[in-house]
Structure P
């Protein structure tokens, strides 16, 4: 299989575990995801299968949407409910405070990633160093918050539910802590759900628990039927159709020309209804960055469903 799968990862299993389950069902093809979801988080986990892994970068750069709940009045060492409380306060915000603070975070902001993250420090995961009580200092980064709004407020338990649309590299646990600090309070995430990654929405996702509940052959068929074409993530990029001769030149790395009036930074080439390559065009010459080797009508009789 070459394409994309929109997987819904439930809370309590790791992203790596979700990927391993899908790989086993599909017969262990090359598989990649577009951003880890924390163990305590749930939601959309798009998977690139086979030749689609060549386009992971395009989805990594896509906007992401999260819904998260902040519990005010305390701070944990992990930024979520899985951690230990390390500080507390009696200062608690109101619903109006939470609603008004959103505007402050929209735009370009600076974040320091949490020490309990999958970022690597000298070759080691930051969370592993943190668990070993090794001091970790992570570099600040600039991220984009395109939308932030308050959805609900509980004035009994002092929790607030927010929706955020953001760029790659955004840590929602850090955003939650920063929101609480801006409200002169402390807070941590008690629920986190990724609602969307680019074109992939939670409402269309296949729950990993549903996949596991099916038999081997049935789960394979479910994934195959729900898969999207490789080019699905290129919906906003220009496509050009290649002749047989142009396709041959592109496959063999030879110069191939298309008659266009301007240079194009990103374009993908289609041949016989399938994606052939992606790249750019300069002076009418196609410059390939990736060529796709897709076999039509590939049989899957060698898949081991055990």
Structure Q
């Protein structure tokens, strides 16, 4: 077994790039699986196309771990029926193909680390309504249904492979992630909040999230589902206020009426209106330490 080789499916996105950097820094041998033939000419890329059942690696290819982050951006386009189908299949298709590769012996894998999202908990209003890994998914909203099917695809991975699923929260990063929707509005001296400020936002910094994936690779005793969220989730209004504090300039937190959000975004308004107060105790009890202890510390780390 090649002890340090890690494949990253979906590795060209925001999270994948940071995980790649962290793996490389820590002495691993990471490779990004890419559908781009030209990019795949690079030494650290491998060409694949899950739709066509193609992976260009030698037979019986041995890896320490495969990290599967595949999935089109939830909020990139309006949720038509066709788009919702794309969002689900972009997640389930690659997982099923990886499962086939492992079952056939083409890939020999010790550990499988799959991404999911806290949307699996559905809309759980209230700061006392805490979401934990053992909770039964509501499966009543599109986000929840999408995540349920996503995790079911991860579950097809063979039982002899150690499997960890990380349910990702709202990702905060210096570039990209949720804050790209907030930064342009600072020119208007405002930061928005939604749902009357009541929806709870369970956030995580990009650095902490990438470290959690690395932790899952390195700690072979870890198995099962873990919430990838930071300490002390906040409601939508406090999130906006904390963002303003991080900018060190005057601005106001402004409420965007629910009807306006729904008119602009349609069903996709769930992305900002659904509420999840998500616990990270399971990850911490497993020994992982989140560096950002509250929302102000998180913004300081990503906004400088």
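Each value in this text was obtained by applying a stated rule to the coordinates, not by laboratory testing. In this text, all values refer to a predicted model and were calculated from it rather than measured experimentally. Cβ atoms are built from the backbone, for glycine too; each structure is taken alone.
Which structure, out of P, Q, was distance in nm of label points 7 Å out along Cα→Cβ at positions 66 and 90 derived from, given a value of 2.0? Mind dumping the intermediate values first?
Working: P: 3.2; Q: 2.0.
For distance in nm of label points 7 Å out along Cα→Cβ at positions 66 and 90, the value 2.0 is produced by structure Q.
If helix-only ellipticity at 222 nm (-39500 (n - 2.57) for each DSSP H run of 4 or more, over all residues; to 500) is computed to be -10000, which of P, Q is the source?
The read-out was computed on structure Q.
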Problem set entry | Test item: volume of the Cα convex hull per residue in Å³ calculated as 134, pick one of P, Q | Q
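Given 15.0 as the derived value for mean count of other Cβ atoms within 10 Å over residues 58-65, which of the supplied structures P, Q does it correspond to? Don't skip to the answer; put the middle values down first.
Values: P: 18.4; Q: 15.0.
Structure Q accounts for this read-out.
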For this session: Please state which of the structures P, Q yields 22 when relative contact order in percent (Cα under 8 Å, 6 or more apart) is computed from it.
Result: P
